[in-house]
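Got some structures for you, see below.
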Structure I
Amino acid sequence: MAVGGFGLSNYTFVDNTLSIDPTVVPVYTDVNAFRMPAYHRMDLGFIKKFKSKKRWQSELVISFYNLYNRANAFFIYYDEIKDEQGKPIKRVAKQVSLFPIIPAITYNFKF
């Protein structure tokens, strides 16, 4: 059994924007002032070795990646909420997650 990383990543995000016609300039927060949500997962695997016949060896492997299906943050982006005229009124952070639980079955043999 293996337990995945418990890393916390610092990041800097755009707090606001300034419009200097026709250019939009981002205004950043302090460098590395925020942290991503905690990342953790559990990986589990089983190996069944079969008795060898002559010179053959074989095994069956069953494994699970992210066993309890936690939605870890891969990255965070910000979406703007706009009013009826199309002017931004609020920024909302959204998290993108990858890789839910992934089961795998493998059969290995050597001859």
Structure II
Amino acid sequence: MRFKWFPTLAVSPYIKWEKINEFSAEATMEYMGTSGSGTFYFNEEGDFIKFIALRFQGNEPDSERKEWVLTVDDYKVFDGIKVPSQMKATWILDDLDWTWLELEIVDMEYNSNAL
């Protein structure tokens, strides 16, 4: 499966950043009347290690917002650029934590228009 990743979106005019402390910052994205926020966490080296946001779990009209956590388990260097290479996405639910995605990036292609 191929994914597109746009790290330059972090400096988009649609995203406002607010420092929380030395190791975390809140990002709020506003676009066409819709907004959402999440907290990014960093280690002492400045590496991104975790993201937490409240997200709707499901697409039904009665879906509730639940805590959603993305953790970075490892980094790799591709063409001299260090990127998160292993991540997990987990819903924090009332009765259990549900890790619904375990992702490993094994190759990187830069500035491509390919789908």
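Each of structures I, II was scored by percent of Cα pairs over 24 Å apart; the highest score is held by I. Quick check on the output: 23 is relative contact order in percent (Cα under 8 Å, 6 or more apart), derived from one of I, II. Which one produced it? It traces back to I. Could you tell me which structure in I, II was used to calculate FRET efficiency 1/(1 + (r/R0)^6) of positions 9 and 81 (r between Cβ atoms, R0 = 30 Å, to 0.05) as 0.70? Of the structures listed, the value fits I.
Coordinate-derived values only; no laboratory data. Everything numeric here is computed off the predicted structure, so don't read it as measured data. Cβ atoms are built from the backbone, for glycine too; each structure is taken alone.
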